[in-house]
1. If you rank structures P, Q by percent of Cα pairs over 34 Å apart, which sits at the top with the largest value?
2. Which structure, out of P, Q, was helix-only ellipticity at 222 nm (-39500 (n - 2.57) for each DSSP H run of 4 or more, over all residues; to 500) derived from, given a value of -26500?
3. For which of P, Q does mean count of other Cβ atoms within 10 Å over residues 38-45, calculated from the coordinates, equal 25.2?
4. For structures P, Q, calculate distance in nm of label points 7 Å out along Cα→Cβ at positions 238 and 254 and state which one comes out highest.
5. Which of P, Q yields 30 for relative contact order in percent (Cα under 8 Å, 6 or more apart), as computed?
Structure P
Amino acid sequence: MQFSEIVGQQEVKQHLIQSVIENRVSHAQLFLSPEGSGGLPLALAYAQYISCENRKPDDSCGECSSCRKYNKLIHPDLHFSYPFFAKHKEDTALTFIEEWREAFLSNPYLSLDEWRNQVDAENKQANINIAECHAIIKKLSMTQFEAEYKVLIMWLPEYLDKAGNALLKLIEEPPHKTLFLLISQNQDQILNTILSRTQLIKIHRLTDDDVIQFLVNKKGLTEDVATRISYLSEGNIQTAITLSLEDANNNFGIFSGWLRTCFANRGMQAIEFAENTSRIGRENQKNLLKYGMKLLREVIMELSGADNLVHLPGNEKEFVVNFSKTLNLAKAEAIINELEKAHYHIERNANPKILFLDVSLQFIKILKFNTLPSGTQHIYN
């Protein structure tokens, strides 16, 4: 992975390159990076640049023996740690390394949900267990094979829990020329004992222009479609990729049709919608719900008098303007709340037919009968 392959983040790239040129490489660094903004590929490009045999002033060469191995994630001095879904207590990240390489190489901006889907984790909880901590200590106690530095890239250290305390001494007093690069999405969830031992590098969310260029140049989308997806993705490349793989206009058609059905109190059509939506697959169901939440947030901006901040294209903008005339803020927030709860239950394998029918009934109460849900718990299994 070279810096030139990474979307945006020019300021961070320059800072990382300069730290190598000036020989100011801190042995433990925490990349605080919102999901989909490039923390993981930046860490890999940084490690590759440090290990490159013929580095350039602005990037690794991409051609030397070290770079070729880094490009395939097989360099003997490069180690990865990440949340995984253990089937046995002795499982470590190495158990899933082939799946990890495949997932990363196909999409360096992958999210935890995307990683979960790659390994077919079902309902297992993600974590970095004590066996993995012991494996890290063992790997990093060995001398380098080829490069000047041994590098451990840990993705999402917030999944260490208390097991991470086993790594404290190693992080504070690492073997010579050992580099820890931690990539986190939530600083508040990291053990304070680890946080205090790392140098923080803040990575900001990508700009809309960065995402547009990525979608046009890498995914072959038209500028109009890329602009709409960029706006909905909120700087998250993973979300943008997901939206680009599906017909976002179709999501608009399905969701707007759903709301119209509920507003008109058409019970049979609501049942038909629930049956049809139950067959489109869990990821598509989640994407539909996430799309609905984003669209309703645009409605809230319209209702709040911030219509100048609504940058949706034609049919979506028209729908937001017209639909906002039938709502108030309380109703719009109630609908978003129902969508958020539905998304939560879909992630936990709720029965989609029952769930979407129940959400439809809640929408009808909100839209037709002015009844706001009281926060009762729903059972969808």
Structure Q
Amino acid sequence: MDILLLAIVTYLVIVTIGYAINKYLRMPWMFTVVVLGMVLSGLGLFQGVMESETFRFLSKMGMLFFLSTIGIDLEIEQIRKLGRYIVGGDILLTLTEGLFLALFFYFAFPEFVSHSFLVALIAGIAFGTVGEVVLLAILKEFGLEKTRFGQLALGIGVFDDIFEVLALALVIALPALTAGGAPNTAVQNSVIIVLSLAGIVAATLLLSQVGKFTRRYLESVPSDSFVIPFAIFMMIFSFIYFGARGFENMGIVAAIFSGVAVKQVLPEKFIQQYKKPVFFVANIFLGPFFFLSLGGTMSLGALLTYPLLILVIITISLFSRLSVSYLLFHKILGKRQSLVMGVGLTAKFSTSVVSENLLFSSGLIAQPLYSAIMAAFIILKPIIVGVFSRSLAMTKDTIH
């Protein structure tokens, strides 16, 4: 029953402190829960509960449903229409930031990345992905979401979702490919991972074709039919189960594609009707357990020991984004707007946290680095939201 007490404490913190930071700092409540998990772990409170099988199960389900909602939000059609600036821009932005971070991790703290440049690079790339939800909220507030500036920023954020899936797949494959043992084992593992990923993608593509017929047929189903919500959860669980059959962690990538599949198979009216209930399960019911587990694996002692590590990660992230954004977009947006774009594209906290958590739980990155990366996520958010909002307020007339 202690897990219920933990839930009560968590929800109390969300509706008080979480509400306050969301209102005044425009930060998602999730950050409050991550910090709460770190504090509880540091004080040794609820330690038995957070190490129990029940908590771990709820945390994992929270992660999987959180990822499935990202899949539901993925705009496949919009991604197909993106131009070279968006696709090339996102790849260059993410790889540049990831490379700079990787060089820093590998040469300054090689023991934190298992003395592997590949691990350092994957950790850097995972950190470098964009959170377009924050961008959309701020751009809508200033009425800029349909301007060339807004479409470019959101387009990069949307395409970045695909990049995040690829980064997550690499994170999942990495432990199997870098584990000690016979070369045949690594080859066998890589084949299983590739086949699992190919199967997930093939199933999604197949359902997108089937969806042309199912959407037409399901249009006649009453909007209050109990069949639809059960069908949604059946598809999500099916993708996760069969995705994890060959390689357990591939269920994480399958969770994202399950959301994509749901969106392809069901008519738009049902997506809009049941999107909020699914998000409720993912974010409100199960989400806090997942974000508590993220905070619970952070080390307050490590943060106090390596404060400069956090500062350097933030500095590299901002410098690389501003520099590349200026080089890419100053001709089409202007010098000032290209720098504002760079600030906005530093917004993070999506599947990035899942990727970094998997790297840590697999033993590929050390706790000090994991803790510093998570702290950087938290510290960057109010900085980016504040500076980006203020910059847009000052330049919105020229953007229009």
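Any read-out appearing in this document is the output of simple, stated calculations on the displayed coordinates, not a laboratory observation. Keep in mind that what you see is a predicted model, and the values were worked out from it rather than measured. Cβ atoms are built from the backbone, for glycine too; each structure is taken alone.
1. If we compare percent of Cα pairs over 34 Å apart over P, Q, the biggest value is for P.
2. Q
3. Derived from the structure labelled P.
4. When distance in nm of label points 7 Å out along Cα→Cβ at positions 238 and 254 is computed for each of P, Q, structure P gives the biggest number.
5. Value 30 for relative contact order in percent (Cα under 8 Å, 6 or more apart) corresponds to Q out of P, Q.
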